[in-house]
Structure I
Amino acid sequence: MAVTHPHARTAIVRTEAPLKRWFLRHPGAMRGLVIALLLLIWEFAARFLLDSDFISPPSVVLMSLGTLFATPGVPKALGLALYEIAIGFALAAVIGAGIGLAVGLSRFAHRSFMPIILLLYGLPQVTILPIFVLLFGIGAASKIAFGVSHGMFPIMISVAAGVQKINPVLRTSARSMGASRAQILYHVIFPHAVPSFFTGLRLGMTGVLLGVLLAELYVSTAGIGFFTSLFTQNLEPTRLIGLVAMLAVIAVVLNEIVRRAELHYGRWRA
């Protein structure tokens, strides 16, 4: 029976501890390691286990991005999708935060309108897409409006819930010291609602992206939805995955903007 020397065991522990502490101090490195591992699994599976007619390795997708951007209409479609998502996200944030504040600040409004908001949020909105097309046409306006309809409800619910959780003593104390409504909103309500607001923004961004892409799939004749359907029907997985990757980049960039804004406006909580 082999016996491990105590000093050798101590050396192993000392070797592992700095590595563990390094990963704890650098969570981005762990995220990168996980992503790299998933890409390696994808690469191996696509090359040796799966049918190349339906899935392409990430290395092939990366090398073919030039071909994707050289496809007539694809760069314009990506630019239009970015425009629609950005405008829809901004409108969803303004509308959702405004209604969420109004509902959250009033107990009567919360009891009256929150059930209606939850009912509308639970409605499968793809079923009312034809109404948006009838109202706004088949252009960018219908995609933006449909994206707003997906993104504003998570923001409303998060903001209303965040405002409801604020200790009423804080508002009463500020009012007793002569603070105006605007001052209470800016110095008491807004700082305490920041976490809920940005949680809603993250969920709302996903909703806007989903709404815009759904409208593109059903309505567009030259946008991202059109090319997604085209590449799928023509069994072109490389260009299809490349297009999806570009949409993922757009989502990551918007999410990073929201994250940095949250760090900026919520730094006082540290």
Structure II
Amino acid sequence: MSSSVGRRRATGGVQSVARAFELLEVMADAGGVVGLSHLASVSGLPAPTIHRLIRTLVDLGYVRQELSREYSLGPRLIPLGENASRLVSVWAQPQLTRLVEVLGESANLAVLNGAQIVYIAQEPGRHAMRMFTEVGRRVSPHCTAVGKALLALMPPQRIHDILERTEMVAHTPNTITDPEAYLRELEKIRARGYAIAEGEQELGVRCVAVAFTSGPAPGAISISGPTTRMTDQLVQRAVPELQAAADAFVTELTQQGAPATA
């Protein structure tokens, strides 16, 4: 069971609502399509409870039953996700802007969606030659600093599940394509607290990222630029700035999600 589920159950509230969202998160973590047995094993909920909640979600359009008798995330989630992503981008922008002011290079915010990394916000660097990542772009987690930073903080089984669904394509000669080598890289990232991509998606580009798993959703903040400017000295300057930005962003998300008081 995920730590987010444990936190949600501990906070009280309407239990059936919490359980419904728990099932949606389990489905998302599994790539969007699951069977009832998977929902039961991961959530730990009784089968009758799962049947009742899933049937309600199907009736509302948030879950869809496939011909295989498995269940998938439904189309009514699409506008919710699009609007939430837009708002998260707005909340992140002050931190990304500050990173560019301090470090000069392009700053990015990315999240894990299923087995892919999705960039949801960016602030372009102040140099004429700068890195640009389109907001909404999806990439594999094996070749990006944000992907490696995020996976390094995940439980072993979750990492295994994601790699099972990841085609470790060699985008450059530097891309890690061997799962065992990738796991060793994640161990190094855990030890030092940040991830680096050394031209693993695009030659001549270096990226450093810090991940956060607290708050409503896990994500990672990074800066990227040409290797000629992304020196070891800049990386060492960037790490505490990225961590401070991540902490401030998590605080912002938590405040946005706090219930209003009378």
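Bear in mind that the values in this text are calculations on the coordinates, not laboratory data. Everything numeric here is computed off the predicted structure, so don't read it as measured data. Cβ atoms are built from the backbone, for glycine too; each structure is taken alone.
Quick rundown of the values:
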| quantity | calculated |
| --- | --- |
| Structure from which -27000 was derived, helix-only ellipticity at 222 nm (-39500 (n - 2.57) for each DSSP H run of 4 or more, over all residues; to 500), options I, II | I |
| Per distance in nm of label points 7 Å out along Cα→Cβ at positions 94 and 166, the highest-valued of structures I, II | II |
| Structure responsible for 0.90, with FRET efficiency 1/(1 + (r/R0)^6) of positions 110 and 126 (r between Cβ atoms, R0 = 30 Å, to 0.05) calculated and labels I, II on offer | II |
| Rg and Dmax of the Cα atoms in Å from the coordinates reads 19.2, 60; which among I, II | II |
| log10 I(q)/I(0) by the Debye sum over Cα atoms at q = 0.18, 0.21, 0.27, 0.32 Å⁻¹, for residues 198-237 alone derived as -0.56, -0.65, -0.81, -0.94 - corresponding label from I, II | I |
| Given 11.9 for mean count of other Cβ atoms within 10 Å over residues 46-53, calculated: source structure among I, II | I |
| Which of I, II yields 24 [relative contact order in percent (Cα under 8 Å, 6 or more apart), calculated] | I |
| Structure with the greatest value (metric mean count of other Cβ atoms within 10 Å over residues 86-93, set I, II) | I |
| Structure (I, II) behind the derived value 1.43 of Cα Rg over 2.2 N^0.38 Å, for residues 78-133 alone | I |
